[in-house]
Structure 1
Amino acid sequence: MRAVVTGQIGMDKKPYLDSVQKLAGERGGNIEVFHLGDLMYREAPDVRPGRILDLPLSRLSTLRRAAFRDIIAETSPPEDHPNIIVNTHATFRWRHGLFPAFDFDLMRKLQPDMLICLVDNIEMVHHRLHSEHEIDATLKDCMVWREEEILATELLAQALECQNAFYILSRGRQSDTVETCWRMITRPDMKKVYPSFPMSHVVDMPDVLAEIDHFRAELAKHFIAFDPGDVDEKLLLERAIQASREAKDWIEVEPHSFGGKKSGNEPMRVSVREVLDIAGDIDGQIYMRDFKLIDQADMICSLVPELPGGTPGLSSGVERELQHAWEHTKEVYVVWKPKKHPSPFITETATKIFKTVDEALSYFEEKGMFAETNLFGY
């Protein structure tokens with residue numbers, strides 16, 4: 001696959017995509033990775049590191065076009081370079097304001113098969129952005145930029161007639177989604193699944209959380225999994241609300257993935273006020289993003305655990321996800337653990353209901369949903 005990977009500044013995409021390339025090599029394959037920013041700096045040796053976005057837009061455009069032409073030349077003809085990744089951006093929100101970061105004519109010449117917009121927890125993006133650049137941006141600015149990046153990438157995919165090959169992928173914990181990205185590039189025929197499970201109201205139930213983690217891990221072994229839990233800003237908001245009640249100005253957050261070049265993995269201080277300012281954005285983007293993750297999957301598989309007292313762990317979010325998937329003609333599978341029977345709203349909209357995760361996996365294997373071992377021995 002020829003993939004274009006976008007994402008706002010602060011995603012630290014370069015080491016992530018280099019890890020995807022390394023994994024491909026370890027599996028006996030090859031993915032060529034081109035970092036557009038590095039190529040632009042190579043075209044402009046007079047520009048200091050980290051300052052290229054401060055150039056006049058006219059020179060920035062000239063550098064970008066020259067670098068992109070080099071990528072096109074180096075990866076032609078396409079049949080001789082089947083697996084490539086171009087690391088770039090769709091938009092920039094910088095001192096010049098908001099402006100595009102691609103040239104449509106050159107994108108069309110590249111002939112990408114897939115466009116991926118990489119996302120991450122917003123506090124991580126904000127932290128990396130300020131560790132690596134001299135800019136004053138709030139969490140709100142980063143949230144807006146993320147929405148713009150997703151939308152611009154999706155519109156580009158539609159214009160390139162790749163609308164069915166546009167994906168949102170969480171960077172998440174780097175070792176987790178590197179595997180997912182590798183599969184998307186090299187094994188695009190693998191079944192794609194959206195794991196659905198309760199989140200916020202089971203955070204204080206370690207046994208239930210362990211059951212959910214097992215469910216997520218098992219699906220990730222056999223499918224390309226678009227896991228909504230890889231971005232968990234709702235937890236950040238709940239912590240900020242509690243801190244505000246205690247009259248605290250800051251909360252400390254453990255980095256969930258590799259930080260920026262200067263940040264290491266030390267706890268980050270996040271402004272309580274800034275988190276509270278994006279409360280509406282967090283909820284709105286969760287709603288939008290999770291539905292898009294379902295849309296880009298082939299199927300949804302939901303775990304409904306049994307909570308203490310025998311109550312089904314069926315949150316309103318899970319119910320809405322199942323309904324959305326059914327209405328959009330996805331395959332809908334439910335692992336129903338409670339002794340209490342599911343309601344008709346579950347039974348009448350599910351492709352099949354299982355009693356255990358192992359039962360579901362056996363069914364998926366029997367139906368040939370698991371990808372066969374490929375030439376890389378995986």
Structure 2
Amino acid sequence: MNFENYSNPDASGHYGPYGGKFVPETLIPVLKELEKVYLDCKKNPEFQKVFNSMLNDFVGRPTSLYFAERLTQHIGGAKIYLKREDLCHTGAHKINNAIGQILLAQKMGKKRIIAETGAGQHGVATATAAARFGMECVVYMGDVDMKRQAVNVRRMEMLGTEVRAVHSGQKTLKEAVSEAIRDWVTNSSTTHYILGSALGPHPFPMIVRDFQSCIGNEARKQILEKEGRLPNLLVACVGGGSNSIGLFHPFLKDESVLMMGVEAGGHGNNLGEHAARFDGGRPGILQGTRTFVLQDENGQIGLTHSVSAGLDYAAVGPEHSLLRDLGRCQYSRVSDDEALEAFQLLNRIEGILPALESSHAIAWALKNVGTMPKDNIVIINLSGRGDKDLDQTLKILGEH
């Protein structure tokens with residue numbers, strides 16, 4: 001396929017056979033309003049000026065593209081750069097989208113914000129944006145995730161946000177999304193739902209991708225300044241897929257640039273032991289969109305597992321499903337143990353504490369980049385920092 005002409009989604013919100021709007025009828029006019037406001041704002045220079053000003057002055061963009069010299073030497077293959085989203089205000093890429101969507105909420109006259117969160121970083125980012133703009137905020141979070149991400153729960157509460165525990169199902173991200181959608185159905189006239197990943201019904205995958213594309217746009221400019229050419233390979237972890245699509249999208253038309261998304265391999269290959277949707281899942285519908293979903297033989301949504309709360313989800317963004325079908329992006333998986341090893345290694349040899357989510361991308365590089373020629377260039381998206389994971393990780397390593 002010639003990606004010079006790549007343009008997604010289509011007018012109905014589909015990425016090939018994926019995407020769409022599978023929601024209660026009451027939300028259709030709400031989604032149409034959101035799409036109209038977003039498309040108007042996308043073309044509005046004043047909106048873009050305010051958004052970019054907030055990214056620069058509040059979020060701290062552009063984030064650096066850092067040559068990981070010691071990691072490169074350790075692996076022994078291609079030259080490795082880290083896109084340092086961990087340096088964003090609140091410690092992850094999630095703030096880019098939260099700021100953009102809260103500006104959309106203002107345009108729609110919505111005074112109340114809701115969100116879901118797994119690792120807590122999207123919740124913290126949304127709570128931070130809500131505090132900055134003086135809006136009421138409620139974040140839904142699975143009880144299991146609240147325990148393993150207790151620090152982020154406290155941060156949200158300090159910011160004035162109400163964190164509502166979800167006790168149904170696995171008590172993780174999928175259940176938090178379901179509760180947020182129920183709230184939104186009930187309160188859509190006054191409430192905007194800031195969905196945190198490139199998931200859900202149209203137009204959310206498009207909106208989140210576009211707000212996160214600042215990652216790839218910056219990386220493209222920075223690598224040309226540093227190396228005078230484009231990278232050979234981009235690597236990013238994939239849960240819902242916002243940090244990865246944010247890095248990948250500005251490079252899609254550059255077919256010389258390969259792209260690798262890394263899913264959570266967990267601790268086994270059976271359903272319920274991992275969260276690798278492209279290695280065990282199949283197309284299905286979950287929480288408003290058609291995409292690759294982990295499910296059993298009867299079509300029931302499968303249980304998932306990952307050491308990283310942010311990757312512990314049964315579905316992946318619909319654009320990732322299309323890019324995988326088209327062969328434009330490749331997807332792999334690494335295990336919990338490999339991610340934990342990478343978490344420790346990057347600390348020791350680069351002085352950088354990565355999130356467990358980002359550690360999956362580092363782990364893939366540890367296994368694969370060593371075979372690449374030394375004149376190749378790899379950019380790994382370091383989507384967040386690992387302060388939130390430290391207590392959990394030390395506990396796991398102590399048990400091992």
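Bear in mind that the values in this text are calculations on the coordinates, not laboratory data. The model shown is predicted, which means the values in this text are computed figures rather than measured ones. Cβ atoms are built from the backbone, for glycine too; each structure is taken alone.
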Computing relative contact order in percent (Cα under 8 Å, 6 or more apart) for each of 1, 2, which one ends up highest? 2
Give the label, chosen from 1, 2, of the structure having the highest value of distance in nm of label points 7 Å out along Cα→Cβ at positions 102 and 126. 1
Among the shown structures 1, 2, from which was the value -0.77, -1.14, -1.36 of log10 I(q)/I(0) by the Debye sum over Cα atoms at q = 0.13, 0.16, 0.18 Å⁻¹, for residues 110-285 alone calculated? 1
Parent structure of the calculated result -0.44, given that log10 I(q)/I(0) by the Debye sum over Cα atoms at q = 0.08 Å⁻¹ is the read-out and 1, 2 the choices: 1
Using FRET efficiency 1/(1 + (r/R0)^6) of positions 206 and 278 (r between Cβ atoms, R0 = 35 Å, to 0.05) for the comparison, can you identify which of 1, 2 gives the largest number? 2
Which of 1, 2 yields 1.0 for distance in nm of label points 7 Å out along Cα→Cβ at positions 334 and 350, as computed? 2
